[in-house]
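Some structures are shown below for you to check.
Laboratory data are not the source of any read-out in this text; all were calculated from the coordinates shown. Quantities reported herein were computed from a predicted structural model and do not represent experimental measurements. Cβ atoms are built from the backbone, for glycine too; each structure is taken alone.
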Structure 1
């Protein structure tokens, strides 16, 4: 019970961080799309609190932020980001539990989550764009999911393992 309360409180903290961090890049949306500030607290939640908490935080953050501040816009951005971030939280939690004793377990978990989360975003985007009468192409998927996000991916690969290792030491 004590551990559940701890994880619930930490999840609330990660939701707050997911809502607050994008204010740093809000003035220049293109920078936010490159740095991916909402992704970091969701992945940290998966690593620290586990899969179910990471999934919930990932699902909540983009939708709640959209409702509170209008950014990201609900359609298509927040609706397609919710499954992406939920998968990040879920996969980091599941795989880290399985691989944390391995030498590169944190990287296996993180990179797998990044790939599967982007696939979830792509599938959600395909569905939402189709419903809105727009096309979602491979070019859009690769450009928005990987090329434009390259800097954010590098930051995540450096920052998240460092933070997880520091926080797990306490």
Structure 2
């Protein structure tokens, strides 16, 4: 039996192509890993809140625990889950919110802020009525980062007379 030794290998063109493909794949992997390291995502504040709602007066939101929040960087929304105006949601007018705390615009644990009743709910002009919960009904208060679509804190309060 006679063995023939073939001294030819892979052609240089195919070898270069294989090396280019391997380089491109390696560059893509390194680029995606490095890209995820450089993105600067800010962590949403974590906090727990409670609230008191007094009919036709105000809603007071208490900061129970967690990160301090700057009133200028949040949005507050109310939601009525039951009653005559069930499923009504409203973005609170924050320009009239009153801080109950140290007065620097930052609400820390143990401090509160007050929302005027008329700023907390929508006014429906054709019927000249406020879309508001009645005493004994619940109101949901949610806090969002400005421009955010997920609440960073949420609580429910029963409206007192």
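Here are the numbers for this structure:
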| item | result |
| --- | --- |
| Answer label among 1, 2 for the case where mean count of other Cβ atoms within 10 Å over residues 45-52, calculated from the coordinates, equals 24.2 | 1 |
| At a computed 13.7, 41 (Rg and Dmax of the Cα atoms in Å, for residues 85-132 alone), which of 1, 2 | 2 |
| Among 1, 2, structure where helix-only ellipticity at 222 nm (-39500 (n - 2.57) for each DSSP H run of 4 or more, over all residues; to 500) as derived comes to -25500 | 1 |
| At a computed 18.6 (mean count of other Cβ atoms within 10 Å over residues 13-20), which of 1, 2 | 1 |
| Answer label among 1, 2 for the case where distance in nm of label points 7 Å out along Cα→Cβ at positions 21 and 77, calculated from the coordinates, equals 5.0 | 2 |
| At a computed 0.99 (Cα Rg over 2.2 N^0.38 Å), which of 1, 2 | 1 |
